[in-house]
Each structure stands twice: as structure tokens, then as C-alpha cells.
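As C-alpha cells, here come the structures.
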Structure P
Amino acid sequence: MMEAGHNYIMIMMTFIDISRITSLTFSTEYRKLCKEFFTKMHLFYFKDISEHAMETHKRVHLISHLFTLWLLFQMLFGVPLFNLVPMYYNYAAGRYKPGGTQNSTFEHSMYYQYPFDTLTEIKGYIVANIINWILSSLCVIWFCMCDLILLLMVFNIWGHLRMLTYTLNNFPRPSVETTITIDGGLTVTSAIYSDEENVHIFRKLKECVDYHRRIVEFNSKVSDVFGPMLIIYYLYHQTSGCLLLLECSQMTAPVLMRYLPLTIVCTQQLIQLSVIFELIGTQSEKLPSAVYSVPWECMSISNKKFVIFFLMNVKEPIAVKPLGIANVGVTTMASILRTSLSYFTFLRSI
């Protein structure tokens, strides 16, 4: 059962890697998106707009830096752990000694069909072990680096939304206010933009609308390019979650040493990915209030109509929606975890 479950998980991870190679690495649209991100949409090119833009850039840069280090740590920790555990069991069982495989066979981190014996012959085992180290390193690179480039884009989209929200919340008010005292000592203050100010306000509103449109278009490109990868990735978590729990339920030391870290890492990746995606939706939900907070009552009729048009555009939250099917976020994550636990309970009862 242990080798069968292990092979199923490896087949699914191999399928994930192949899908990323075909849908991303060999994709022209993916390369165009990365070029646009690194040459146009990165917050580095917006940091000099204002002090708040610089502060947002520094914050996103720090988050991106720490997250990159975290993924590198996972790579450097995961590959040795994945390959050294079966090597340790082979050593503990004495299989490296002469005649050590007479009554047993070598354990591998991955099992493939070779034209030579890799289960009882030490030379074949060494060749297979080297290949396993190389393949597992490539696998984790595609896993982590594709996630990294996607989440760096998400962090920057969040930064753009944060900057737009701040701009709207700090919209300039009329320079001249008129205060009138009426009967009863009641003071009424009225502020109306002058004709010259209305021209400036229109330009600023247009800049905000164009900025919002640019963010939405880039987010749509991210959803389109990474959509197939995300659909397959979430399906992988849906199926692998219950299999990993089923393996860990055997509660033996060898099984826990091999599968418990993998279960923790996979669950953590699902949670981390979903929570970060939720940042975009949470930040974009602040936009309608920010648009409504601009001093529209002080504007000319044409500018008021422009604000209404802008408000209609920002009512729909921005979110990563792979293939236009559903938003990915905390709700999707909770559904996958709940379904994995249900499947695990069902398989345990068989």
C-alpha cells in the first residue's frame, strides 16, 4: 500500500510538472506576460510617483524578498529530505553491505522502469538514485519557481490597488470654501471647484480610471496565462490531500518520516497560495468606498457623471479567476480541505 500510494502521488506531481512545462515554459503568452511585468507593471516603475508609492514599493519588495527566501528554503530542505529518507532506510537495513539485498530490495524516492536492475544491484541503484536526485530537483524548481513568479505578480497587483485606493482617499478638495451663517447662528460651509480646478480634477479622475483599467487588464492576463496551471494545481491538492492523509494514517515511523513532511508542505502551499490570492479581492473591495469618498459633490456635472461611471467599474471586485471559472482564495481552499478530509474518511472506512 505504501509503494502504491507513493507511486500515485509521484504520478500526479509528474503530471503537474508536465502541465507547467507545456502551459508556461513553452508558452509565448507566458513570456509576453513576464516581459510586461518586469518592464512595465512592476512597482519599481511607479515608486517615484509619491511618498506613498515609494512606501508601498518598499513594503512589497520586502514581502517579495522574504517570500522568495521562504520558497528557496523549502526547495533546499525538501529535495534532500525526500531523497535521504529512503537512503537512510537502506543504510539502516544493511542493504549497502555485500549481500544486503538477498532478502530485501533497495528503497527509492521514485520508482521508474529501467533496462537494468535497480532493486538488488548496487550499480543500478546508484544510477537510479542519481537520476532521482536530478528529477526531484527539477520537479521542485518547477513547483516553487512557477508559484513564485505568479505570487510576485499578485503582490504587485495588490500594491497597485493599494496605491489607487490611497490616491482616491486623498483626493484634493476645492481650494476655496465659502462659509455662510444663517439665522440661529448655524454655519454652513460650501466648497465648489472652480472651472480651472474642474479641468484638473477631470484629468486626475481620468488618470485613476486609466490606472484601474490597466490593473484589471493585467490581472485578466495573469488569470488567462496561469489559469490552466491553477486548475490542475487545485485538482492536484484535491486528490493528493486525501492520499497523503491516508498514507500518514498508518502511523508507523517510516511512513510518517516520508509522508508527514510532504503532507505539511503541500497543505501549507495550498493555504499560502489561497491566502495570498485573497489579498487582491480584499484590497479591491475597498475601491468602491474610496471612489465614493472623493468630493464629488463639489464637482461639475460632467465630472460627477465621470465619477458615477468610475464607481460602476469598480463595483466588481478584482480577483484571479482561472479560465473564468471561479475566484481562487480562502473559500476555494476551505472547500478543498473539507473535501480531502471527506475522501480520507471514506477511504479509511473501506
Structure Q
Amino acid sequence: MKMSHRPFFSINIPVYNGEVYLEQALESCRYQTFQDFEIVLVDDCSTDRTVAISQEFQERLDQPLRILSHAVNKGELASRLTGYQASRGRYIVSLDHDDLLRKDCLEQIYNLVVETHADMVLYNFSEQADFELACKDFPFTSSERIAKKDLLSWYYSQYGSAMWYKAFKRELAPTVEECGEHDPTIFGDVLPTIVLFEKCQSPYYLGENLYFHRIYEESMFMSLTLAKRYQIRSYLNALLFERLQVYPLEERNVYQQSLREVALRNQVKLLKKGLRSSGSYTEKYLFLKQLGQSPYFQESVYYLDTLPIFHRYKKLVKLVAKHHYHLAIGYHWYARKIWKLRKQR
């Protein structure tokens, strides 16, 4: 296919030390059935062969591959935003350096855009390299327009934040100013996603597994201590609650309720993980103390009865909220013991 002056797609690839899988990601772009695209690769000060691999691949590719380099390491969010700003395509598609696009990914998105004039397209993904098994249960109908309120409600209730299963018009690309001055190393997709969802006017869902997302046994987030993970979650929720204040009152109330529910679910998950961990009694006690003294945790307890969670976990949350940390540890040990005995019968 002859390239137009302005390609239809820009494929954005942020990368840091991606030598292991980068070539596979680039090959998945090279063999797309729709060929009107450019690749914008943003290197975030890699110390391995990332840049060399990218330069070697430029010789093999019929389409433009532009390599941009940060002078200092800035994190995932900054890398994405650099790529968006440099993109020349009409639509932007994101690809993480260790993932793959299905060979007809761009063609499927192009056909839907031509048919519907969508300014943003959500599509499904798989954690299997054959793209067979869908990983997300989207509450939308394929090839139908998504109501804006439904899109935002879904976001605030699910944290549907990954940028790599979204294609969007270049004009909608989030900017540094819109994402604000926040820690760029934490949840790099959360802020650009909410900016994108707020700006889009014609979002559609495409019910095809067009993306392979590689899963590691232990992600960077999961390798953090429970206390640090809770701190990050609290920081993230505070950002989203702050952003909601500009919404009309009726919408704000709906989205705040969704956000409170997902925040409380996350806190219950961390509470369970902390008590089930192999850490010492003192470590568990200190974790519960940090949790119980958080104003954010205390505020969310008011909404505890709105969630369909087991009674024993509601009991645990209330004990921690009242600073009964020793009782919480003892109650959890006792409840687990009883549960195991019942299971053996």
C-alpha cells in the first residue's frame, strides 16, 4: 500500500530496557494487514540494546519508524505523552514493547472507524499469544456506540485504565498539562485514560481480541510491600475524587459511588493479603495500623454495607477501623481455622 503523506495510524511504543521482546512487538506491526501506519518509539534512557534493535529494524520496515529518546529517565506516563505529541497519524494505537498486535488489529479498527466515525475505539485483549481467550468482560455491545455516562461509570467502577486497548483520534491525545503534575512513575495509564474518556464524543467498542498482553509472575506493583501498595492506591483514588469535583452534581454523585465501591473492594483485598501473608505478627500489626489510621480508609467504611462481601471481611474492616489490630489478627486466624475445618467435613 502506498503511504499517504499523513498515515492513518501512529503506533506508539514506549520502551525502557525492552531488548527481550521488542523485536517481536515490532514484527507484529510489520505484518499488519493494514499498512498505512507509522511507528513512534520512545526510548526512556534504556541501558540495554533497545535503541540498537530499533535502528536495525528501521532497515527492514517499509513504514516510517521514528525513534525518540529522553535525555533522562521520566517514566511510563511521560514516554506515552512524548509519543502522542510526536504522532502524525489520524488515529493513535498504543503498544507496550513486550506485547503484540493481532495481524488484523489495524484493519479491524480502520473498518469500524470508516463505518461509524468513532473518535475512540475500545477493543478486547488476550493473555494468550493465539489471541483466543478474551481477558475482559466489557459491558458494551460490539460495534455499537457507547453512551458517555456508561463509559465513565465503567471506568470509575473498574479502573479500565490501560491505554493499550484503546485507539483514538490524534486530536484527543492527552497532554502533559491535562494530566497534571503527579508522580509519573505510578499507574502511568490512569490519568491519560480519564482525560481521553472525558474528551471523546463518539466512543465505540469492538468485541475482538486484537491485542496480546504479556503477563509476568510478579509485576512491579505486586512486588511492592502491602503498605506501599496501599499508599499508591490511596494516592490514585485521591486524584480521581479530586477530578470528579468538576463534574455536574448528578453525574458526580453516580461516579463517586462507583469509585467508593471499587476503592473499598481494593482495601478489602489488601487487608486479606496482609493477614494471609507470611510476614511476622509485628509486620501484620504495623500494616493494619497504617491502614486503620488512614482518613481515606475511615471514610470508606461508611459504604461497607453496599458491597456483597463475606460477613467475616466486613467484621475485619470494622475492627481495623476501630483500631482493634490485635483483635483483627486473632479474628482472622480463628475464622480461617473454622473455615478449613468445615471444608474438611
Structure R
Amino acid sequence: MFTCEIIENRNREYDHYIISHPYGHLFQSSAWGEFKRFYGWQPIRLLIRSRSLITASVSLLNHQLFNNYTFLYAPRGPVMHFDSSQLLDFLLDKIAGIADTTNAVFLKIDPALPKIAGKAKTRLVEKGFKQIWGGKPQKSLQLAQVYRIHLPYQNKSHITLIKSMGKLNKLTVEHSTSMEKLKLFYALLLEYGELTDVKVRAFDYYLRMWQLMEEFGVHLFLVRQKNYVIGASLLVSFGPTCYSLYTVYRQRHLGLYPESFLHLAIMEWAAAAGYKNYEIMDTLLTTKQTSGDTRLFSFPVEPYTYLGEFDLVYRPWQYQLWNLLFPVYNWSVKN
């Protein structure tokens, strides 16, 4: 027997469940939903219980599409084990009710499961979901590939090489939890945007993110050559994982390999602080293109691939129209 509770306000029980779950993710937290509220998304959080035990949760972000239609999106969610068909049916039934009241065209989910979770994929397809190929950024809202490194990083020869190169290039890393340092990070972003024509959000976006995520832990790491800042990474810690949300470098200093030195320093700090995973999500800023494949500059690490996005369609005709309009919508959201 399952019950469903709609979580209206910030709820510690809700966040604790996500933090403690093996497939929990920052993007499903209450704070992330509240952050997205400022940018056109309406968060709707559900807790599913079997008797008194929480068995599933989901943070749905409701967003306007066209006319009076919307869609529901669960970034890196729902948070649950997918081995119970009855639990999944119950959750989808509750979401269908929300879709009806919000006039949603479809539900998009993006579970924080690895690509190899074949049984979960099969179950979702059986329930009527269609998979959206996450390998093509223009076809999905969230990149399926990130870099997820188990801590501590143990490639000793690579660590020695990075540290010797850093010493040779006179690199140091500063760790700060002061919001004042955010201006240094933003200055690098603006410089990067001018050089690459990548649009950069207003400073208030990053400031608000810091303020809303501060309860979990927000960290800024600056890499310097002598005393000159040449790179920075903005991190949020959540449960056992540190998430590098944005990393940027001065392009003319890339030959000094600041990305390797910076990420190694972050991983050593995170491991010493007791974190188990380090996830680098901003692959467009921390990687380069070689032969069409996106790879981390100097780390011998393969990308970690999530299961990807799945759509459950409620209104087929409107969904077809959405797919025609998606390239324009996706450009506006990401820029």
C-alpha cells in the first residue's frame, strides 16, 4: 500500500532521502527546484511511502511550452529503485494527475542511473516511455555524459606528473567559501564568453545559486600562476558527491595545464573531507573536441554515461509540435 505526499516547502526528510539514496542527485534536491523557480520553472515535489518508509521521490519542474500547454521534467530523477513495477505504476499515476491539472503535454525523466541499467530501461519502455538519445546535446535538455570519478583518485604516476608540471609552471590552488570571491570567477566567465561567443548569464544567477545551495556547501577553487588567477571551478557538495557545476580557464594559459592541476587539488581536498565521488558536469567548458569526441584534457578517465532522458507522452499532437519547436526552445533555455 503506497501513499503520496506533495511537499510544498523545503523539507529535510525529502532531502535526506535523496542524499542517502544511491541514485540521489543534486538536481533532485529541494534547493535546486527553488533555484529553478526563479527562471520559469515551477517545482512540484512528491514523496512516496510504503507504510512509513519512503520508497520514492521526485522533483518535477513544470515549464510553459506554448499556448496554455506545459511539460513536466524530472532532472536526474525520479529517485527510486526501478525493480518494483507496482511502485513505478503508483508514481506514474500520481504524476499523470498532476499532468492533467497542469495541462502537461509530456513527462520527461532523466534518472541518475548508469547507461548499463538495462532492466530499468526495459521497464520504462514497457510503461510507455520513449528514449531520447542523450548522446546528441541538441536532442536533450541534460547531457548524458559527465565525468564521475570515485575518490580518492589513485593513479599515482599521473598524480606525480600533474604535481611536477604544476610546480614547474608555478601553479597553486586556493580554496574559498567566501561569496566575495565569486566576482573573480564571474570575471573569468565573461572573458571566456567574449572569446568564444558563448552567452554568459547575469551575475545574479550565480549569486542566487550560491545563496540557495549554501546549506549543502558551496566552494570556489581558484588556480593561479604565481598570484594571477588563470582558472576557477564552482562546486556544490551534496551528500557523498561534490559537483563541479562550472569550470573556466583563461584560454591563453591552457598550455600550462591548469585544468589538471585544479581538478587534482579539488579531488584531494574532497577525498580528505570524506566525499566519495567527484562529478564534473560542465563538459563544454572543461573539455576540448578531438575527432568529434569530447574528452577531459589530461585525465585518463572515460566519461560516465547516464541512462538518458525518457519521455512519456500525454498529448501526441502537441508533442509532435513540441519536437518541431524544440531547437528554438533549447537554444533559448541554454543561452
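Annotations for the structure displayed:
- Identity of the structure behind -11000 (criterion: helix-only ellipticity at 222 nm (-39500 (n - 2.57) for each DSSP H run of 4 or more, over all residues; to 500), calculated), options P, Q, R: R
- At a computed 3.2 (distance in nm of label points 7 Å out along Cα→Cβ at positions 150 and 302), which of P, Q, R: Q
- Answer label among P, Q, R for the case where P(r) over Cα pairs in 10 Å bins from 0, in percent, calculated from the coordinates, equals 5, 24, 33, 24, 11, 3, 0: R
Where a number appears in this text, it was derived from the coordinates with a stated rule and is not lab data. Source: prediction; values computed, not measured. Cβ atoms are built from the backbone, for glycine too; each structure is taken alone.
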